[in-house]
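The structures considered in this document are given below.
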Structure I
Amino acid sequence: FGKGRAGNLALLKQLGRIHDFNVIGVEAVKVNGEVVSSTAIRKAVEEGNLVKATQMLGREYTILGTVVRGEQLGRKLGFPTANLSAHSEQFPPNGVYAVEARLAGTLHRGVANLGFRPTVAAGKSERLIELHLFDLEREIYGEEMEVRFLRYLRPEQKFADVEALKAQIAADVRQARESFSILP
């Protein structure tokens, strides 16, 4: 632990004697034979292995953030989106996901795009999380949201034009809605 992974149990015990606190060593926790660590969890998320990340965390993997105002492009396309400013999170791979989002204590299902929006934001380097929440009809700017990624639908891609993007978003919404009918 610590800078350069210089810390260990012996150092903690020494510090405990100096600063008057008790140290008790425990065996490393393992999941499927692999030691659970923050590094292993981050790697699982980065690789898109959210089942493994959830097993290691002992709870669902989620991203927390605040809904911020975007460019309103989703609304113009007929799919209003909530743009999430995440609170220092490890992200899964870019792509489109079926998601559940907790907002003001209520669970909403939807579809999310994680990535750089190559069709409409070519050349920009800001990675965004945009969520279209089904049947949500109110403004939610400034609200806190917790997002659970349930199913990877497809990789992020660049479309020839906005009409092709709009058609694909409609297909993504259908696929996400269908996936909710078969999820446990």
Structure II
Amino acid sequence: MEKMRLFTAIRLPERLLEPLGAVCRFGPARSLFASWPYPEDYHITLQFLGDTETAAVPGLTRALERAALQSSPFRLRLAGTGSFGRPEAPRVLWAGVEGEQDRLAGLQRAVTAATGPLGFRAEERAYSPHVTLARKFRGGPENRQALEQLRTAVERVLDEEGGLWEADRMVLLATRMGAVPMYETIAEFSLNTSK
């Protein structure tokens, strides 16, 4: 049976993609990390679903439609940077998420509650919304200053371009390894504007 690697997410507004991509993927610091997401792939993950049989997708989309209707649109903004892993050699460099985080967390809980009966498991660790900017630091101690310059450049872009936006939909994405962009939208779900 054919499978797709799926996850649910909120896409970033178009106005952020080019400036973030310019400073990250296409900027002078691109040699610091082994992997840079394509700008159209930037997103805030709600739930990673994993390898899913294509026959299960219609039921999954119905469940996600119901989850989306439990939440009304809310406002978010990207602010600050952080990392997973050792600060001097991060596994992941990310941009933080601010704004109506309680509403974002509520949508994430609605998604995991809707997918649970279908056999999808919620992560055990606390939900930590972020946007992955880079993976697999390749530098050493000599690159610490360049890493800090990259963080400063990203934060400048977020300060200049990253004002509040209304998150009014979520998406079901499939990973297409080796493709550019890597994530394909399988379905889109509007949040409940009458709520």
When distance in nm of label points 7 Å out along Cα→Cβ at positions 94 and 118 is calculated for structures I, II, the one with the largest value is II
The value 20 for relative contact order in percent (Cα under 8 Å, 6 or more apart), derived from one of I, II, belongs to structure I
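Check the numbers for distance in nm of label points 7 Å out along Cα→Cβ at positions 22 and 134 across I, II and tell me which is largest.
Values: I: 5.2; II: 1.8.
Going through I, II one by one, distance in nm of label points 7 Å out along Cα→Cβ at positions 22 and 134 is largest in I.
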Note: distance in nm of label points 7 Å out along Cα→Cβ at positions 150 and 174 at 3.1, derived from one of structures I, II, originates from structure II
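When mean count of other Cβ atoms within 10 Å over residues 14-21 is compared over structures I, II, which one is greatest?
Of structures I, II, the maximum of mean count of other Cβ atoms within 10 Å over residues 14-21 occurs in II.
The value 17.2 for mean count of other Cβ atoms within 10 Å over residues 102-109 was derived from one model only; which of I, II is it?
Working: I: 13.2; II: 17.2.
Derived from the structure labelled II.
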Computing log10 I(q)/I(0) by the Debye sum over Cα atoms at q = 0.15 Å⁻¹, for residues 62-165 alone for each of I, II, the value -0.76 comes from structure II
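To which of I, II does the computed value 66, 33, 33 (Cα extents along the principal axes in Å) belong? If you can, show how the numbers build up before the last one.
Details: I: 66, 33, 33; II: 50, 39, 29.
Computed on structure I.
A value of 0.05 was derived for FRET efficiency 1/(1 + (r/R0)^6) of positions 54 and 142 (r between Cβ atoms, R0 = 30 Å, to 0.05); which structure in I, II was it taken from?
Working: I: 0.55; II: 0.05.
Computing FRET efficiency 1/(1 + (r/R0)^6) of positions 54 and 142 (r between Cβ atoms, R0 = 30 Å, to 0.05) on every structure in I, II gives 0.05 only for II.
Could you figure out which one of I, II the value 0.65 for FRET efficiency 1/(1 + (r/R0)^6) of positions 46 and 86 (r between Cβ atoms, R0 = 30 Å, to 0.05) was computed from? Please report the intermediate quantities before stating the final value.
Working: I: 1.00; II: 0.65.
Structure of origin is II.
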Value 19.0 of mean count of other Cβ atoms within 10 Å over residues 38-45 was derived from the coordinates of, among I, II, structure II
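Read-outs: derived from the displayed coordinates by stated rules, not from any lab. Computed from a predicted model, the values in this text were never measured in an experiment. Cβ atoms are built from the backbone, for glycine too; each structure is taken alone.
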